[in-house]
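Before anything else, here is the set of structures, which you'll find just below.
Rule-based calculations on the coordinates, nothing more; no lab input. Just so it is clear, the model here is predicted, and its values are computed rather than measured. Cβ atoms are built from the backbone, for glycine too; each structure is taken alone.
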Structure 1
Amino acid sequence: MSIKAVKNGTRWTIRKGYESILDKISLDNFRSLLNGKPYKLIKETKVRSVISIPGPDISDDGIYIKYFKRKGYSDYVKYLFTPTRTRTEWKVANRLLSKGINTALPLAIAEKRSWSLLDSSMLITKAVSRSEPLMEFCQTTFSGILSGEKLFEKKKLLNELAGFIRKIHEKGFFHNDLHAGNILIKFNNDYFSPVKDYSFYLMDLHRVKILKGLSSRKRLHNLAQIFNSLSSILTKSDRLSFVKSYGINALSNIKNEQELVGQIESQSSRIRNIHYKSRLKRCLKESSNFSRTKLNDMRIFFRKGYDTNSFPELIEKHHNALANNDKDVIIKRDSKTALTRFPFGNGGNRSVVVKQYKTSCGLCLIKNIFRNSAGRKAWVAGNGLSVYGFNSARPLALIEKNILGIVTDSYLIMEDATHSLEMDRYILKNFHGQSKHTQYKEENHPISPPSQGGDKGEVIKSNKVPLDIEQSHQPSSGGQSAFNAKTYLKRKRTFISDFAKTIAKMHSQNIFHSDLKTCNIMVKEEGKSFDFIFLDFDKVTFNEDINIQKRIKNLTQINLSTPGCITFTDRFRFLREYLKPCDMEDEKKDILREIINISKTEKILYVSFKGDVTEDW
């Protein structure tokens, strides 16, 4: 039951029993009412703010407020003929509850109009206590290697989730944005209880449609959305079990379970690609995380939360360092690029790298009229890697200098990849044999500093083939040495496996790095696993057709830039681990033969702590 009221030109619809909302919340001075209250900003975009207010002032569990702003003048016309998002959520929420489907209890909606044209609107719901988004719970609880108890808990949750979605569909509801972030898991008992009792709540209802019945196509689309949102924790057997729990008879005429799961996975992949393409463009326009501005002859794209005046200052420092040949801050310089490193932020605890992309000739200027600058490509690609779930030296800003609208030089400012080391140097430091057989002739060569992108120093030649590290580290007797050797081998194999899976994931998501050498990859240890941070963003492209030749190119680049202390056994293990998730084990012999044929005509070349090193096979 609800009542309707008008106050100060605002039209209210309020659930019976919560009439006090009229005296406590106003749409006109909504922001000022939050002053002094312990609220939490959940989300804010150009068109919507979501705020949580704890305490029993209106509801014992606290309240959530969704405040919608007018998106543009088109909204004036749109909401003359269609219900507002707040009214849609109000209607859908009440209908869901009447059908026995959990959602946040709607308490009130408010709409402010001028001459029948919508200015703003608000939805107030009761908070769902002791809950969190299902996506966050799954990623926290079911990531990594799971115990038997965790596997059982995961299977139980997925089966119940499948039943919840089946119930939504059977009651005639279609959520056009059904991902695990729009489903809450509410704990009915202690969160840390070994046997969890929970319920699911459907949220974010303005994209829900109420239908007489759902077609197989719509049901499959929703399952594909769920698969996509939980892709990091779902195995093949999980997907198959999920479809069985939902009920194959309700999905399509296809009775082959594996074929049906394949259809859903294919659709999930398309959804993911559309989502990624949309997010790739956000760093070039005003969005929740990014902004842009102009300053004199410079166009600046930047990540929100940073002072824009600090970026031109960094560019000035960069040019002064190059002019004075300041070797303390210059990382690399050549005809096309120049890299410098500076302290950044309060106290100078952090540092950033400035990478300048030079326009070296008149032809390049002409090309920049019709294409994105190298800096812009790097800005989009660096942020894009994060969108796809890969680590990169986080880009903070892109600055483009232009003359008459034509980009001359561009500058990418990115976080320095601290607490990490280039892969070639990391391998030398951690997996280089200590015996005389694996020492390299590096006398009388100056130490060159680590670089973002791998600088080229003086070439040190070595024609010695290192012994198999696994042999050279085998102890002659047991005891502590045996323990250390076992730990060493386990650590190295984990490193190889994690790296192989990362490259396989990159290729499976149609991401191609045209210069995938070990000097362009940083390594960071995270407990017992390894993270890999990619550099040289301007060489990264998305939505590529990653055919076998491109895979071979990347695998050969890695092979030829990896120090010889990574043995042939290690390299075969890497290839095997890479091919497993790619479902390409049948092509193993052809790929291996091609890599060997290309590699044997070249020498191994990598960057050591004392310059460039070449090794014979």
Structure 2
Amino acid sequence: MFVFYEEDGQFKAGRVMADNDASLQVEAATGKRSKIKSDRVFLRFAAPEPAAFMEAAHQMRDEADADFLWEAAGTEEFDYLQLATEYFGHAPQPVEAAGILMRLHEAPMHFYKKGRGRYKPAPAENLAAAKASVERKAREAAQIEAWKNSLVDGALPAWEADIHRLLFKPDKNALAWKALDAACAQTGESALQLLNRCGGIHDIEALHKAQFLLEYFPKGTGYPDIAEPFDPPGLPEAEADAFSIDDAATTEIDDAISLQFSPDGGARVGIHIACPALGIAPGSQLDDIARARLSTVYFPGDKITMLPDAVIGHYTLIQGQHCPALSMYVDVAADFSIRNIESRLEAVRIADNLRHEDLDAQFNEDSIGRAADYPYKRELEWLWGFTSTLEAARGAANQSNRQDYSFSIARDGQGNSRVDIVPRKRGSPIDKVVAELMILANSRWGTWLKEKGVPGIFRNQSMGKTRMATQPGLHQGLGVENYAWSSSPLRRYVDLVNQRQLLSLVQDTSPTYGPRSDYLFAAVRDFELTYDGYADFQRRLERYWCLRWLLQENITAVTANVIRDDLARLNGLPMVVKAPSLPPGLAPDTVVRFKLSNIDLLGLDLHAEYAGTVEAASVESG
């Protein structure tokens, strides 16, 4: 005796070795023996042998058309033997019944399983939808295969795919992604390598920007329409006019300086900080925007501001305007010692916006004390003496030998661009005046918050590690006991938060954020992560433009200073390279020569081959 049964979702035929009430011992055609429950057995038959039975049943299954069976089945639930009888016009033979059962089982679009051997025809609309889905999937599979083959052959498909999104934030259910993923699996290339080989990467600069923007600005960099902030009226006017010092490209002018000389040789120094906290209410739409962005993003040739242009225009310390400001006044004696400090909220008239590009040639180490005249000569030279004293009192490291670099990118509107990279030595008189006054303001305001028990966001540094915290602490690198970023509220959300807390002290009101504020903790966490991401993007774009400059100037040989092991910093560029060919044991700051090749703008890399040590640093054109 043989049986036709179901085991693990598959139909089989086998010889009965033992027949019990609840189960059977069955030997399949393969020789495998199994214990089968009686309710899994559909048919018993005497012939043919199981292998021949299954072959005939499969042929019967293939001949039965699912659409015809569906039409014949009506609309009500039925048993498979019932339908087989109607289909054949007689009581079905075991092979016939088995073939119909397998066809029903393998046509889930047409028939819904309702129990052992029982089915119900799918409603017409459901069947039509299921067939359409199958047809669509077949078309999609064909499209994916065609696109994949095109990519493998090195031709970009005629698709409407956003290449940047496909690379950096893909919808993995999209056909283009499935085709790209399949092509990469076949060729062993990365998606970037493959699309570049196919000619899909037309603008490498835009590619690097897109990777950043899709992660940090997935909804774009624009702003919603927002009404201009309204400041409280009646701010008292400051006693003296002020001036600012910034790069020509700066639009967010956060800080300005005023100076009133005293008859005894001292002076009253005013440090004036733009005050957007007056008009950006906590929890407002503007605040939500600033909280989401957390900082202005800087990169060569452009920036993405934290605040909309209209808000920046309202609060920036622009010349010729009376601007709301949180001011710190420092009374300084003739020997540059500090006698008193006070803070005020006021309207400050900005007399001038001085620019580095003009001031560098006038106010520098060579010009100090000379007879040549220029605007604010007396004020700047006095501030130079005062801030030099501040720097010495902090015990700060000398920054005069460190280099900064400015990137100037000229575009012709036709996709061509030229980059100029200009070194600028840190620690110049201009840098020192501005930096030391901001350090003074941030450290004294940080101490004020601590003394008054008002929560804030502090920047602490110990053991060489810098972190943001809601508790004040030492900043060893700057040599100050407390440090709270407060001088750039148009550019950093941390400064805006601290400005709100400082305003509560100036105005004698309750602080916006109370002790152990969850909002402050969250702001600290999010700011550090986001600020690091922005800084990494800036470094990546700077590296891109450094490589562009090397290509533009046809530089094939450079000198560099060894940092350690196989790392070296190129001279004349803000760029570190890894050079495995460097001999072991070279001391830090050893000047070496490299031959450059294989500049890769996509991978932001190059090959630097060691070519010996030199005595003087230079950059040569090959």
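Sorting 1, 2 by volume of the Cα convex hull per residue in Å³ from high to low puts 2 first, with the largest value.
Comparing distance in nm of label points 7 Å out along Cα→Cβ at positions 109 and 173 across structures 1, 2, the highest figure comes from 2. With distance in nm of label points 7 Å out along Cα→Cβ at positions 37 and 149 derived from the coordinates and found to be 4.2, which of 1, 2 does the value describe? Source structure for this number: 1.
Largest in distance in nm of label points 7 Å out along Cα→Cβ at positions 245 and 581 among the labelled structures 1, 2 is structure 2.
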